[in-house]
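Once you scroll down, you'll see the structures, which are given as structure tokens.
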Structure P
Amino acid sequence: MHGLLIRSIQIFVEIAYGSEVWTKICAMSDVGHDDFEALLTYDLAEAEAVINAALIELYKERREFLEDVGTHLVSHPSNAALRRLLRFGGDTFEEFLHSLDDMNDRAKLALPDLDTPQLELRDHGAQNFSLYYRWPTPGYGALVLGMLRAMADEYGALVVLDHLPGLDEFGDFDTISIALLDGDFADAKRFELGVAS
């Protein structure tokens with residue numbers, strides 16, 4: 001597993017629950033260290049051990065925990081670079097949704113060895129969409145759900161999201177249904193092309 005994901009989990013736990021909690025989670029998982037580098041690759045078993053220990057320590061269900069991580073990835077000020085990258089997908093939430101088909105290729109330009117899920121959007125009309133998510137590593141669809149919730153907030157859109165986990169011989173094959181009720185429900189968060197100096 002790419003270190004970017006497990007590093008994101010580390011930062012989320014440290015910010016939301018404190019460094020001491022993160023250290024305890026790593027000790028419970030028996031991985032032998034409590035710091036993960038974003039540009040390294042880690043064994044999936046190591047990442048799963050950390051996540052399972054976090055679920056025990058935080059009294060969370062896996063889906064709830066990963067959705068929180070996904071929301072944090074977009075919404076926390078420390079992740080402004082990722083938020084900016086995602087906002088380049090369009091001026092509206094609907095435009096952003098249509099950009100998700102190309103997200104994997106765009107991510108590969110920045111980090112060629114990054115293992116990202118394949119995303120495919122289907123537009124059913126009347127502002128209803130299905131996002132199909134496929135990744136060989138099972139159990140991470142809820143993270144994408146959390147990111148979508150945060151992006152809807154970014155754009156000021158009112159949406160109803162539903163995550164239907166699935167599994168086939170290749171791993172996860174989840175569906176996230178998206179009902180865009182109002183694209184201008186609230187003011188979008190400020191976004192500028194250039195980075196403020």
Structure Q
Amino acid sequence: MIINIRGTHGSGKSTLVRRIKELYADVTPTMLAGRQRPIGYICRPGLDSPMRQLFIPGSYETPTGGCDTISSIEQIFDLVKLYRENQCAVLFEGIVAQHSAGRLLDLHMIHPVKVIALSTTQDECVASVMQRRADRGQTDEFDPKNVIKEFKSVLSSSKRLKNDGLPVEFMTREDAFQFVKNALERVDAANSVAAG
């Protein structure tokens with residue numbers, strides 16, 4: 001299982017992934033020689049947890065994170081494929097990754113990919129980015145044009161991906177969290193918990 005979260009700056013992509021990480025008993029950073037930040041995280045469930053083992057590429061050591069902390073788009077998709085082939089579910093997000101529709105379609109031919117486009121409104125995204133800047137103490141004037149441009153790009157590219165046969169769902173932040181959580185629960189574990 002591979003899940004790709006799409007959205008503009010401030011839409012809630014990184015927050016969603018952080019919330020999913022909190023469902024795991026053991027979140028181990030994966031380090032590469034010469035790199036100070038993690039290249040990703042292996043998330044292992046506790047003994048009684050219904051969650052599947054999960055790999056999340058990118059670093060989440062700062063307020064913004066994910067695949068945008070990996071310099072090479074090839075490396076992002078190589079990591080996704082590697083960990084999927086090693087029997088991990090994979091959850092990934094980032095502006096850089098969502099500008100690679102061709103790679104996402106190619107990946108879907110090998111490993112099914114589910115795409116979730118966050119339906120956070122443009123105004124909410126702009127407000128979120130402005131709040132993030134205020135939290136960092138940035139006082140220079142903010143021009144929202146990049147947020148708005150990316151918002152429109154995500155909308156149009158997600159519709160194109162859906163037309164090209166990729167399963168794409170538009171969801172609120174909370175619905176997306178619940179969807180990902182439910183998708184990562186092992187059916188056998190969920191059934192045994194329900195039966196017990």
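Rule-based calculations on the coordinates, nothing more; no lab input. As the structure is a computational prediction, the values presented were derived from the model and not from experiment. Cβ atoms are built from the backbone, for glycine too; each structure is taken alone.
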Of the structures P, Q, the one that 2.2 was derived from, the read-out being distance in nm of label points 7 Å out along Cα→Cβ at positions 29 and 61: P
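Using relative contact order in percent (Cα under 8 Å, 6 or more apart), single out the structure from P, Q with the greatest value. Walk me through the numbers on the way to the answer.
Working: P: 17; Q: 30.
Evaluating relative contact order in percent (Cα under 8 Å, 6 or more apart) on every structure, the highest lands on Q.
Assuming -0.72, -0.95, -1.01, -1.01 is log10 I(q)/I(0) by the Debye sum over Cα atoms at q = 0.20, 0.25, 0.29, 0.33 Å⁻¹, for residues 37-76 alone as calculated from a single structure, say which of P, Q it is.
P
Here mean count of other Cβ atoms within 10 Å over residues 13-20 was calculated and came to 20.9; which of the structures P, Q was it taken from? Display every interim value, and only then the final one.
On the way: P: 14.2; Q: 20.9.
For mean count of other Cβ atoms within 10 Å over residues 13-20, the value 20.9 is produced by structure Q.
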Which of P, Q leads on mean count of other Cβ atoms within 10 Å over residues 5-12, largest value: Q
For 2.6 (distance in nm of label points 7 Å out along Cα→Cβ at positions 165 and 181, calculated) the corresponding structure among P, Q: P
